[in-house]
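In structure tokens below, several structures.
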Structure 1
Amino acid sequence: MSTPSFLTICMNPTIQKTLEFSNLVIDNVNRTARRRMDVSGKGINVSRVLTQLGKTCLHLTQLGGILRPLFLDLCRQDGLGIEWVESGSPIRFCYTIINTSDHSVTELVEESEPVMSGTEERLKEASMKLLPYYEWLIISGTKAEGFSDELVPFIVRRAKEAGAHVILDVRSQDLKNSLAYKPDIIKPNLFEFAGTFAPDLITNNQLIHNPGDEVWIKKRIQKICLDLAEQYQCRVVLTRGMEPVWFAQSGTFAEYAFEPVSPVNTTGSGDAFTAGLAAALSEGASFKEGIAQGIRCGRLNAGCFKVGVIQ
């Protein structure tokens with residue numbers, strides 16, 4: 001048996017329900033026959049796309065509650081390797097609502113219930129046992145309630161000490177507190193990045209976007225990206241939905257434009273991007289080539305009804 005190349009970690013597991021409507025009417029009864037249910041969460045989506053790219057991958061998470069057998073069965077159906085620790089926290093549902101009349105994709109997110117005492121120590125122990133066997137670590141998403149802000153930095157430090165390449169798709173204190181250990185790549189989307197390093201750019205849970213704002217917002221984000229890349233010797237890549245990807249490395253800030261697609265379901269496209277980027281880099285691709293592969297995978301995901309897939 002070959003040694004797995006990728007360890008993915010997400011501390012907020014999800015069962016995703018996807019519902020499609022031909023014409024969603026607010027404040028009315030809406031019925032659909034097109035629906036599906038999938039195991040999800042950002043780390044699971046990354047794992048699924050890595051697996052579809054032919055990479056060997058293991059996912060580490062926390063699980064609890066009566067939906068755990070369903071979660072594990074859905075993982076098996078998708079051919080996903082998974083390790084988990086007991087958390088006592090029921091697995092949440094999240095919902096993707098697709099309205100084909102206007103091609104909108106709306107996500108409804110349940111917040112998780114707190115994990116029980118001792119879960120963080122169990123997750124630390126599990127990660128320390130696994131890290132020596134992996135070349136790449138990808139940590140994605142938010143933490144469930146009950147985990148401290150020291151958990152993600154702890155795992156990043158241990159991974160770097162073990163010689164692993166680290167990609168972080170996290171935000172807020174999880175990202176800020178991890179930078180001292182020099183992750184190789186940080187990859188939040190633009191909204192998450194601005195919320196972490198330039199919160200004044202966010203209002204009403206949206207990036208401010210008045211006429212004429214884009215140029216100075218880009219300059220502001222560019223400076224932050226270049227400063228982080230220099231100070232922490234990392235590379236930065238920011239996805240922006242269907243807009244060009246922004247990236248920074250070694251004193252250079254640039255963007256990668258691509259042809260937008262007419263989406264079926266954009267949920268998980270950022271995770272597909274992360275998987276494509278990581279897979280390409282693991283094969284010796286340049287950063288720009290990795291971004292191109294990430295874009296390809298994100299576009300493929302957007303064309304699928306199922307969340308977090310490229311086929």
Structure 2
Amino acid sequence: MTLAFEDFAGQSVHIARLREDFAAGNNVHAYLFAGPRGTGKRSVARLCAMTALCRGKDKPCGVCGPCRRALSDTHPDIHTVLPPKDKKTVGVDAMREVIAQVGVRSFEDGAKAVIFPRAETLTPAAQNALLKTLEEPPDGTVFFLCTDQPSALLRTVVSRCRVVRFHPLSTGEAAARLVSLGETPQRAREKARMAEGCVGQALAIDDARLALRRQVTEEVFSVHAPDDALPLLSAYREDRERQEQAMDVIEDAVRDALLAQAGAASLDEAGYAPELSAYARAVPLRETLALQGEIVRARRMLGSNVAFASALEIVLLKIAEEYQRWPW
């Protein structure tokens with residue numbers, strides 16, 4: 001997969017300026033890329049670093065040695081910092097090691113870049129260690145802090161960064177991007193809806209997740225009487241991973257049903273089973289709001305370590321109640 005600034009123009013109005021600044025060497029020393037997961041923050045950071053290191057005429061050229069090494073994640077002057085596999089955070093010792101690495105001369109006598117793809121994982125001590133470097137940055141070094149949780153960063157760190165906001169694409173734009181990456185048009189539309197316009201998240205959706213979306217909505221919205229709930233409760237009783245996935249699907253489905261009932265969106269090509277569309281056409285919006293309230297209640301029960309079957313049962317019984325009044 002190739003990278004180009006144009007691919008991310010819809011995520012932020014600042015993309016064109018980033019390309020111009022890095023191509024001209026007018027970039028600042030630290031950036032905070034903030035926005036939902038899958039909106040291209042890490043990819044744009046790589047593009048900016050590649051532009052700073054590029055030796056071609058039109059930057060980034062994508063074909064010179066530095067560009068090729070940047071694209072293959074093998075450039076010695078681009079440092080990507082993530083938590084170790086056995087830890088959830090980046091600690092102060094790891095940060096000091098990174099700072100020491102960028103404090104020496106670059107391998108290729110050019111710029112140096114440090115990318116934090118999940119900056120929210122930096123411990124307060126690590127952030128304070130980084131703060132000292134941000135106040136007096138090494139020559140030619142640029143830092144990229146990427147996060148979907150900017151509130152997890154110290155205000156003093158944020159204040160020393162240029163903040164660039166990233167946003168999801170529209171469903172149509174995200175689907176077009178997925179098609180350009182080789183996805184079929186139908187799958188692209190389903191994945192774009194499922195990921196709410198976040199292309200990176202859409203790329204991570206596999207056939208199994210799409211199949212689960214259809215299966216869960218078919219099973220749940222086929223509950224027409226209390227007895228129909230029993231086989232479904234038994235099927236999910238022991239599989240913890242499937243339980244969490246099923247509740248996520250139900251929550252998304254009811255939210256999208258509300259949007260469809262309010263005329264704000266369509267359920268067509270959203271990857272759900274036909275049973276959900278039938279439900280949305282038959283049941284009044286106020287009752288779907290009540291169903292959403294039961295889902296919130298079920299979530300709270302799960303948070304209090306109530307058995308999944310008990311939490312799911314209140315949702316299924318509400319659906320059965322609605323079918324008795326407004327059969328679909």
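Each reported figure results from applying straightforward, stated rules to the coordinates on display, with no laboratory input. None of these values were measured; they are calculated from a predicted model. Cβ atoms are built from the backbone, for glycine too; each structure is taken alone.
Numbers at a glance
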{"item": "Origin of the derived value 18.1 (mean count of other Cβ atoms within 10 Å over residues 184-191; candidates 1, 2)", "result": "2"}
{"item": "Given 8.4 for mean count of other Cβ atoms within 10 Å over residues 24-31, calculated: source structure among 1, 2", "result": "1"}
{"item": "Source structure (of 1, 2) for distance in nm of label points 7 Å out along Cα→Cβ at positions 240 and 272, computed value 2.1", "result": "1"}
{"item": "FRET efficiency 1/(1 + (r/R0)^6) of positions 96 and 192 (r between Cβ atoms, R0 = 25 Å, to 0.05) - structure with the largest value, from 1, 2", "result": "1"}
{"item": "Structure from which -10500 was derived, helix-only ellipticity at 222 nm (-39500 (n - 2.57) for each DSSP H run of 4 or more, over all residues; to 500), options 1, 2", "result": "1"}
{"item": "Parent structure of the calculated result 18.8, 57, given that Rg and Dmax of the Cα atoms in Å is the read-out and 1, 2 the choices", "result": "1"}
